[in-house]
Structure I
């Protein structure tokens, strides 16, 4: 599968907005099965674009949680502890 730079940019933005690969494929008007397969294969441009958007969103969310936790928000502190435990268990 070969996507244009415009399509890859669209993939990144859709992932940033938390859309699934299936819905992203529909939006950029490519075959869903081929696109989802491409996203599942390490090293493909489709996977890189998708996860670049996903990671950017996750980064912003974590930064917000950390900031809120530092400002004394109990729910944010609980969420941060959960995130730390998940990370620690995956090491």
Structure II
């Protein structure tokens, strides 16, 4: 049975784009970053060779997960407020 070695990486690309990715290696994280943004992997200026992937420590990963959970709560709140506005507008 293969053990899952995926770790969380912060990948930074050209133009200030940043993405958190679970991957087995930094190179795999860079390739996934390129696929996500539709960048050709072999492009010299914006492909894999120009990206920077940094593996996050366990503490940084927990902090990021807490931040993501907080964002989900905000999205639920905004969705509920939009539903209230839509119902009020529909009844008027």
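Laboratory data are not the source of any read-out in this text; all were calculated from the coordinates shown. The structure displayed is predicted, hence computed values, not measured ones. Cβ atoms are built from the backbone, for glycine too; each structure is taken alone.
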Source structure (of I, II) for FRET efficiency 1/(1 + (r/R0)^6) of positions 33 and 73 (r between Cβ atoms, R0 = 35 Å, to 0.05), computed value 0.85: II
Here helix-only ellipticity at 222 nm (-39500 (n - 2.57) for each DSSP H run of 4 or more, over all residues; to 500) has been calculated and equals -25500, so which of I, II was it run on? I
For which of the structures I, II does the calculation of distance in nm of label points 7 Å out along Cα→Cβ at positions 9 and 81 return 3.7? II
For the read-out mean projected area of the Cα convex hull in nm², a value of 9.4 was computed from one structure; give its label from I, II. II
